[in-house]
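Below are structures written as structure tokens.
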Structure P
Amino acid sequence: MTENEINYINTCIEYLKVQETDPINSTLETILRRSEVCIVKTQSFHKGRVWNQRDTDIELRVPIPLLKDAADLQKSLDKLFKATYPETNEYAYGSLTIKPKMIGTEDRSYKEYDVLFENIKQTIIQGIRDAKYAIWIAVAWFTNRDIFDELCLREKDGLNIRIITIGNNTNKYLLNELESEFDTLKITLPGGHIFHHKFCIIDFEYVMHGSFNWSKNAEGNEETWSTALDRDFSRKFADKFMRMYKSHIVDQEDIVVDEDVSADLDDWEANF
């Protein structure tokens, strides 16, 4: 794609994000992120009010696994391009053609980053809802029923869900249910060693991480939560998750040492 075509498809993605919430917007964004666009200026006269204005057609080259989704949403894509194409006196948006993207063509490197200090639970839930294939979670304390319920719904959709969490009594509220519903690995460390991760990988291309424990009380805390749509960045988290999952032992960098840790402190932190 040319720089102009890359800028245009990125504009479409950003435009979708500020529209009213619509269940199909997430699918449209996925299609656009994985696709290529070719802007074709034709000699056909545009049926509009501007004299001598010509049509600009758009070819959307979609990966074969997403072709059916794109075809089902062709009217929505056409509406999107009509709303976003930069019309001039010479050219206006004409029509959309959906074609298969050539096999072997690398996906373009679309990346997106954000940081949040509010509405963190809602962001986590939305990330879970947007997942298509896999959700891998490494979180110290998991006692939030709302997030648990969302994961149960996605598990019924056939997604691969894996969870690594603390395995002692400070995390007991949902622990049995987590083990019953999902592929759950419990980690218990001796003494003052604490498993302290809080991250979630979605489809190996989107990652959420920060200070927010997946607990009810954390919703009232001052917390930080970062999100990244970046395959290379997400792969680093996935590699770390796999090392922990395969070994069932936490690497040294996963351990926070506190000489004063006690059972009372464990109980207190579980609520946060």
Structure Q
Amino acid sequence: MSNFSEDSQFTKDVFISYSNVDSDEVLDFVSLLKNSGIDFFIDKMDIGWGESIIEKVFSGIETSRYVVVFISTNSLKRPWVKKEILTAFQREIESETITLLPILSCTQDEFFGAFPFLKSKKYLKFDDKEQIIHNLIELLRGTSSTTFTFNHPRSYHGPVWIRLLAESKNDNVEHNVTIRWGPWYREYSVKLSDKEPLFLSHSKGDDDESIPITIRLDKSAYVMIGQGIPNSLRRIDINPFWVDAKSRIKRVIAKTLLWP
């Protein structure tokens, strides 16, 4: 059984750190992330007019599982990118878990010359985008199982999601998903891909609670939850038709008439 604790702070998969001079190349890469169902924070899309850039950037780093840094000759000259690298690396040291994921479009000597303390860290080259996406998916998918229990942060309210990814042996095979969230119950049957995650979107109310959400599947899969609106277009709204988990009659009626 997988479990994310109540104080899990991650709402995005990756934070994108880059120089604005490299925007065109980076935004092309971001479109690949979106198509792969990877949820990301990037300043151009996640910082609104009038919002504090400093506050949003450092909040984005803290609430993203990984910090993907595009290291180029341009970004090495940008103090903002250096601050983001140092912030991510500090979190990595304190948490003793991988946080910083470097991608190079400059020479190794330039990179290590600017950040000698990162010489032991493996990097990927920017021109191998497919390998980068593959590695990110592997990092994010976690362990497959048939039962998962998670908690959304107590203080959060708004859109939330469940991300489902099939095991390779069950690619394009129908999975029956049951969700128990406190007194509420929901089922969904859907074919899952082993390459493109599917998001089930719903909502958490302003209740100042962190009630466990348990997800069960009839076949092992990779499951993760998150907050916000997923960037992927492969998402389904499951807000309607939750029923009382204790009422067998309501569950039978919903399964017969309401749930796909």
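Could you figure out which one of P, Q the value -11500 for helix-only ellipticity at 222 nm (-39500 (n - 2.57) for each DSSP H run of 4 or more, over all residues; to 500) was computed from? Going label by label, the one that fits is P.
For mean count of other Cβ atoms within 10 Å over residues 134-141, the highest value in the series P, Q is held by structure P.
Each of the structures P, Q was assessed by relative contact order in percent (Cα under 8 Å, 6 or more apart); the largest value belongs to Q.
One of P, Q was used to calculate percent of Cα pairs over 35 Å apart, giving 31; which? Of the structures listed, the value fits P.
Coordinate-derived values only; no laboratory data. Note that the coordinates shown come from a computational prediction; the quantities given were computed from them, not determined experimentally. Cβ atoms are built from the backbone, for glycine too; each structure is taken alone.
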